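We did not get these values from a lab; they are worked out from the coordinates using the rules stated. Bear in mind that the values here come from a model prediction, so they are computed numbers and not experimental data. Cβ atoms are built from the backbone, for glycine too; each structure is taken alone.
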Structure P
Amino acid sequence: MEFRILVCAQDVQMFLLLRHVLATEGFIAFCVDSLKEAEDRLCDPDVRAVIADCSTCGVDAASLRNLKIARFDLSIALFCNRPNSQLDEAGADLVLAHPFDPACLIGFLRRLRLDALIERSDARAEVNILRFADLEMNIATAKVRRNGHALVLTALQFRLLRYLLMSPKAVRSREELIAAAWPMGIDVEPRTVDIHIGHIRRALRRTGPDLVRTVRARGYALDLECEACD
């Protein structure tokens, strides 16, 4: 299985260096000039991630949403000159501010590749089904359904919900959720977890009552009878 990455950058030297770094880890990188060109190439199922340089490619929230609409299972990493919470909320799975740490990017991509291997393996299909009430997650196909309706989640939100579904009524702290869903070594604020849990909660509410219970000062759990506290 190939794991292809689209690199949106207009700095050729930067792309060549990044391609070399990625190749040492077994990743195949292709250069695109814009996120629109990246969107046009998402018909290739082996394209699993997009890395974009915000300083040269005019990345905005609308273009990120278009990518997620085209491929909900696509993961997006951004290089920015400074932190940008708006892009994080718009669908970016990883935002690296200058100076960039290559180890964070590699850790992020390794996790994605592992998830892809799990998704494509059908040797133990039933083991890859997680259920709670009318909510069902198929890890092998990376699909989530509630009451028969498909839910659209980002790759990061999928990992967060998967961790909650592994032990539904157990309260998971924000620290546990960060460890389960973000690459090792990434500095993630607790508020960032709250934002993504909020997105998951709203997605679940579209087809039924709230399933995410907020436990003050502790974290989150899944529950059939819960009241949203945020």
Structure Q
Amino acid sequence: MPAKHLTIKQKLEVMIEEGTYRIGDRLPSELAMARELGVSRETFRSAVRLLEEEGKLLVKHGVGTFVIQPLPTIPSSLEKLSSVGTMIRSAELEEGESRVSLKPGGCPPEAAQALGIAPGDPVIVLERIRTANGEPVVYSINTIPRQLAGDAFDRYDFQGSLLGFFESRLGRKIATADTEIAVPLHIDRNCQRLLLHPQTTVLLLKQLHYDEANRPVLYSLDYMRNDVFTFRIRRTV
């Protein structure tokens, strides 16, 4: 027999699914809900906590508990190179972004080794946050050799797909990428930008992108919310 708070959680989910409480509604007070469901306030509070962790309820202390629409999972095969924007749109979510910075600098050692240039060589570093339905879901740090980028970022207004910008403005079509998947520590400041909900976990994709001639042209660190993005690969014998 499931614990009481799990039973209450299921009852609340049914209430939401059946429209007793709709997206945006504020639940009655904790005391009123506990009485209605015939449980203690602590049991009700435990059920609410689970639904909050799943992104189905939003608790605003001193204001109330609201029903919210959780972001759907965005599946992606690691075998196919897709832009973040494409993945967000394929899930029928509203894509958005905010630029953190775009500036010249010296190439960090890890990116330099991947790109085949010397540490400290001139690069353009683009940092930005990608959003889905207004929530930040990806934080990216993109390193591009200055020799390749030239003054393109000064001459053209960049937004949207970086892969598209490479093809249209730099004359380089990104065709493939080598991807290493890592789990960043929660104390990583870039990871922390995405930790909106208690259930949020983050994956880090370290990606070296190549053009059609197999030349390395872009190194990116993509922090991606694992409660939103899932990655799959088909393995065969």
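Here are some notes:
- At a computed 1.9 (distance in nm of label points 7 Å out along Cα→Cβ at positions 142 and 166), which of P, Q: P
- Mean count of other Cβ atoms within 10 Å over residues 62-69 from the coordinates reads 16.9; which among P, Q: P
- helix-only ellipticity at 222 nm (-39500 (n - 2.57) for each DSSP H run of 4 or more, over all residues; to 500) from the coordinates reads -7500; which among P, Q: Q
- When relative contact order in percent (Cα under 8 Å, 6 or more apart) is computed across structures P, Q, the figure 17 traces back to Q.
- Label whose coordinates, when Rg and Dmax of the Cα atoms in Å is calculated, return 22.1, 69 (choices P, Q): Q
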